[in-house]
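So, here's a batch of structures to check.
Just so it is clear, none of the values below were taken in a lab; they were calculated from the coordinates. All values derive from a computational prediction rather than experimental measurement. Cβ atoms are built from the backbone, for glycine too; each structure is taken alone.
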Structure I
Amino acid sequence: MEYLTEESILSRLNTRWAGRACRVLQDTDSTNIQCRKLAEEGWPEGTLVLAESQNAGRGRRGRTWVSPPGTGIWMSILLRPDCPADRAPMLTLLAALAAEKGIREAEGLEPMIKWPNDLVMNGRKICGILTEMKTTDSHAGYVIVGIGINANLTVFPEELRDKATSLLLESGREADRAEIAAATVNALEKYYERFLREQDLSSVREEYNQNLVNRGRRVHVLDPAGGYEGWCLGITSAGELQVRKDDGSLVSVMSGEVSVRGVYGYV
């Protein structure tokens, strides 16, 4: 196992600003927590925090993210987008697309995106993204994008064994964690700069939809206001998931408290 270092990340970056301020921690509570502390201290946009292990890693809705030493890519990046706060959630979808591209370029594998923020292979999750934001007068003050990739895990807790997998388990070879992390940051910088120009996902919508595992499948929308089923058509330029209900009506689903599951399984 090769340990991550700041040098191993920086030497693989081809960015102008993303990841250029980089910290690699051996063990921490959560890279999102540590990145938020640096944001409050005034560290620049693009600050990147990675950890060999986390003892308080989190997923969406407060779920625990299993992140034992040396087996995954646990990282967070600081963004300071010049955009209204209600547009910042689109960055979660950008991060998913960047992670998908990073894994594909670094490892030659082909994960798919499960809207809005998971990556899956063979129906099991390999990557999750947690985006947290501080707002200032309805404007996005800063955004912390946390990315967790199951790179070289071989064992999962019993409750996750039928839902999670790793790059190693899927490919049969150990993944190059530094290469994947750097490739993901390289891609994120490009996608993010497009987002800032357009203030939406119009320039990446087609690419996202091509990599969307839900597209063309029946899905169950778990909405607190009442669940329903339909056919997934892809995302809008605002990152909403378009679902054609069985009565023929078209619904644009926003992420947040709404979850989407495959009718016949996780995806």
Structure II
Amino acid sequence: MKIKHKDLVLLLSEDNKTYLLRVEEGKDFHSNRGIIKLDDTVGLEYGDSVSSSLDNKFILLEPTIEDRMMKVKRQTQIIYPKDASMILLKASIGAGSRVIETGLGSGALSIALANAVAPTGKLYTYERREDFIENARKNIEEAGLGDCVEYNLSDAKDGFKEEGVDAVMLDLPSPWDGIKSAYKALRGGGRLISLSPTVNQIEEAVDHLENEGFVFIETFETIQRHYLVRRGKTRPIDRIIGHTGFLTIARKANK
């Protein structure tokens, strides 16, 4: 696939640093490894390389959804890809799904959700802070997924406009504030997902889920560990992505 103006490109340097940028006409990319004229990348293909003004090589890679999530402009903590992937799988979110997300934050999870439901589904986001919505909107649009997302400046405990949705994601300090609203919005058998960092939060949330009529409730965490692979001396990398939060998944049973 040939690169053209307005495409997103992930630049990979020789020391394995990455830079996500959009190919804009007349713009340059500056780093301590030199300057790259972005016009020079037009017509090249992903996998090709370019050299900077200091003769350092960069490989042009096609950005993945993980790349787009991790490179968002952050005003808040983000939900990591390791958790986002489990959310998509456990909640069976795919093309055509209708999903509500609360606690928009910086929009990293929104990128994964919008990409999954596209092109025929819809992501409805609810966030109390307008500045978070504006930052997240820019991140989502930069990822090329703005058409699949609808924004609401509102609190989860005040209810959702949508009915019969397939899944509701609660990323709230007090997830139980959104459980009643989620139950009303979900279709029968729809999935609720909640992410919380502490045990006290998940205990309270599960009590509310059971009382509201949710079933098949499970809670777990996902730990991701990378390895440094070298023949004869492969070992785990010292730094791991450990505890980022507990995921609780539940399904709606009709009353």
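State the single structure among I, II that was used to calculate distance in nm of label points 7 Å out along Cα→Cβ at positions 22 and 126, giving 2.2. Considering all the candidates, the number was obtained from I. Using the calculated result 5.3 for distance in nm of label points 7 Å out along Cα→Cβ at positions 30 and 206, pick out the matching structure from I, II. Source structure: II.
Given 23.6 as the derived value for mean count of other Cβ atoms within 10 Å over residues 46-53, which of the supplied structures I, II does it correspond to?
This figure was derived from I.
Of structures I, II, the largest value of relative contact order in percent (Cα under 8 Å, 6 or more apart) belongs to I. Given a value of 0.10 for FRET efficiency 1/(1 + (r/R0)^6) of positions 134 and 230 (r between Cβ atoms, R0 = 30 Å, to 0.05), calculated from one of I, II, which structure does it belong to? Working through the options, I get structure II. Each of I, II could give mean projected area of the Cα convex hull in nm², but the derived value 13.7 comes from I.
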